[in-house]
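Multiple structures are listed underneath, in structure tokens.
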Structure I
């Protein structure tokens, strides 16, 4: 059975001299592993489309043994990400998040589009890498089944306050007044959100995909947003990633 789909190569494992397994994040089937015979052969017909961070149209055959690449037509490549070690480490970290979270045999067209937008940003670096990282972490997690409830205060239903308190483990917010009335909340992990940060979290979680990466915030709020997004992801997934640790070891603070 032949299946045509669009996908992004986010991982490779070499088999023998000329073949490899591809980790494909696809629009129609989510995360799948595809055997690509001859894809590592110089000048091979699928070598370009099967390269790391390549976005292409893939024709794969499905059998009881899994998926095998039949042909591929390149759409675009984000190969230039590899020219910058910090951007490359983030690309690897994002790939690990996708492989851990994304299901197979399920459509992920919008998430694939968002991921390609993110890798484009990593390649061009018109936005700070820390900002790109935070948007990806918070948006991807929100759309993969971990949507926080940022609409109103959990207690009094206030939409906004001078300070709102975000509980990342629970994924909820309280206004500062209600938060102070609940002494048991003091022991929990919590982030104080100013109006800009609250709007940023809501925007990234709830806005249309095409609106991502079209806004900026101050460096101070950017740093806080980065801390919130990372903590939220790690708390919800209840794990860390070696690629994240590596990125944090080499990242240049600005």
Structure II
């Protein structure tokens, strides 16, 4: 626990189930090493060489693997969380080893920027701060989902069900929400600049502090003056009647 193994030579070492929580393994050479079922939570593995190492079923929650080399590293069954710091290469390897489809990966905190998630079933799930930028979520079911702080920049949410979803502080600039159901959605302090909200159903949606600058609200349903007045900005927005707010 908390061991200092910085730059240690651990090639071919077999340490199944070892407890290395909060250990420092920065720059360690752990090629071909066996860490299956190891507790590496909170460990620092920056710049470590993990090529062909076995980290299957290891606990990597809160670990820092930025800069680690992971050529043919085994990560099946490894546990990560939103505090785990990993590069795109490591995340891609982990996701490929553990999930058959992107929906499962997103549920476990995976990053699926740009993924096609048509009609995905995310109802009631906690996707706080997930990265879904540029994702195609056409007709996805996000009813009652927790999407606080989620990145949905340039995402396609056309015809999606977002009723009663929590989207406070969400980033939705340039997102397409055309004809989406936004009944009773919480969009407090969300960034909706340049978003397409045309034909959306906004019955009892909370727009308090939301930035709707240059957003397209043409044909939006059940949108009241009180809701509009609660927004942070409507500068340049296209209003439900087609007029442009000044």
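All of the numbers you see were taken from the coordinates with simple rules; none came from a lab. Nothing here was measured: the structure is a model prediction, and the numbers come from that model. Cβ atoms are built from the backbone, for glycine too; each structure is taken alone.
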Comparing mean count of other Cβ atoms within 10 Å over residues 184-191 across structures I, II, the largest value goes to II
Output 16 (relative contact order in percent (Cα under 8 Å, 6 or more apart), calculated) maps, among I, II, to structure I
Could you figure out which one of I, II the value 8.8 for mean projected area of the Cα convex hull in nm², for residues 72-175 alone was computed from?
I
I, II: which one has helix-only ellipticity at 222 nm (-39500 (n - 2.57) for each DSSP H run of 4 or more, over all residues; to 500), as calculated, at -12000?
I
Which structure, out of I, II, was semi-axes √(5λ) of the Cα gyration tensor in Å calculated from, if the result is 45, 16, 14?
II
